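Values in this text are rule-based calculations from the coordinates and carry no lab data. Everything numeric here is computed off the predicted structure, so don't read it as measured data. Cβ atoms are built from the backbone, for glycine too; each structure is taken alone.
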Structure P
Amino acid sequence: MPHEWTERRLQNLIASRFLKTGSLCVPNCGVWGWESDLVRVSPSFLASEYEIKVTRKDFHRDAEKTARVAALSNPEGRSRLDGLTPSRFWYATPRGLVDPMEIPEYAGLVQPSRSGRRVDIIKPAPLLHKRKLDNARLLFLTRGVAFRYWDQRRSETSR
């Protein structure tokens, strides 16, 4: 049975894969100066970003994000940014939406399995750097999750 993949469904699938490993997964946040669809922080404090694309048009438009593309594709620029980029950058798309050959050198590709119950690595993401997420950025992420939790809780009690 075909699945209609949305950003939220892909976020949930990726998070369900990594939450049980002790990772922190945060949707729709801005830890590096741009909006990230999903950020995962591993137990060793390395951060990965997942850019979710559900249409080919949206995938091709991503090249217009010139500041992010420059930061991720230029090793010298990454070192100057001193950890202001993820350690790994992934595209997450519905199965077959993009060919692995279309994925930039700095990125990997994950897609749902045929069953839609797990995430398959189609193209491994290269390690861009080994710098751990610093305490300030980690606190920023966790504060964002806490704000969302309390906003949702307040909205449920006001009904």
Structure Q
Amino acid sequence: MTITFRPLDMSDMPRLALWLMAPHVRQFYQGAPITLAEVTAEYAPMIGERTPTICHIASAGEPFAYVQSYRNRAYPEWAELIEARDGISLDLFIGDPAFLHRGFGRALIGAYLQQIAVPHFAGETRAYIAHACANTKALRCSQAAGFWPLRDFMEEGVPTLLLAREM
């Protein structure tokens, strides 16, 4: 399967809002209902290189997922919470339910690290990803993509597992 990435842009806001309201995304990624205006307010500032976070839409023939990454040291509170000041962190979700449980998550992670993260974050050697401990599907997916469990921590009151992988 071939996965490509393009930077997030304003035309993605309606799709992102739709994905964020999908039940499978709401369960672990977007707990509260969110409007298009709220999505735009949250994600539009990250378009381009105005923040340390880079954001992409993943496609495999059609858009199916959102992924963002950033150097941990760019967000000191996050780095302290996960006890990792080195490397980068990834956040992602598959928005289109037709792409769930078919290997796209694992493929997305590998392709994103190779195509986007390694060149963009030159010099970083480790990637981190965190999932709610209850999100067993995401944990299995990240481990299948080469991440190993590192430590538990609490994120906004939710027991969470931090995983790491060499880039």
Structure R
Amino acid sequence: MSARYRIVSGVVVLTGTSPRVLANIIAAANAPIRLIEWGISFDGVTATAVPALVELANSTQAGAGTVGSSPTPVQIGGRDRTVQAAAGVAYTTGADPSVLTNIQELYVPQFMGIFVQQFPLGREPETLVAASTEGILIRVTPTATVNARAWMIFEEG
């Protein structure tokens, strides 16, 4: 049984209209990750705000970006083991990890909007190359000043 972990971005203040990475799981070399669930929520109070573009993407980590903080993923299931993956949250606007390949793109309302996705077994996004460091991340392009929170649940190994 694989171990399951989660990361949470905490509250991230979004301003302007530039993309910003809220959460990034970075696989260790030879320890691929599989995304089980992810989600995002906004606390906007303006009903007329245009929805934000939310992207789920793979990253080669060719460029690491400028991370706000690096929380340790928390184990939430499976056999007790030490996580190999790293995490980054609240990246500096305009300083994303690279090179990105989008898995999903969708619009989520910023007016009290929420989106949660659990993937069917066997169809979960994974890091692409098991022998190198890659990541899976959530990036948002806001249209209003709003707070957001994102989370990811993943398996490793």
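If distance in nm of label points 7 Å out along Cα→Cβ at positions 7 and 103 is calculated from each of P, Q, R, which structure is the one that comes out at 1.2? For distance in nm of label points 7 Å out along Cα→Cβ at positions 7 and 103, the value 1.2 is produced by structure R. So helix-only ellipticity at 222 nm (-39500 (n - 2.57) for each DSSP H run of 4 or more, over all residues; to 500), computed for just one structure, reads 0; which one of P, Q, R is that? Source structure: R. Where does the value 17.8 come from, among P, Q, R, when mean count of other Cβ atoms within 10 Å over residues 23-30 is the thing being computed? Checking each candidate, the match is P.
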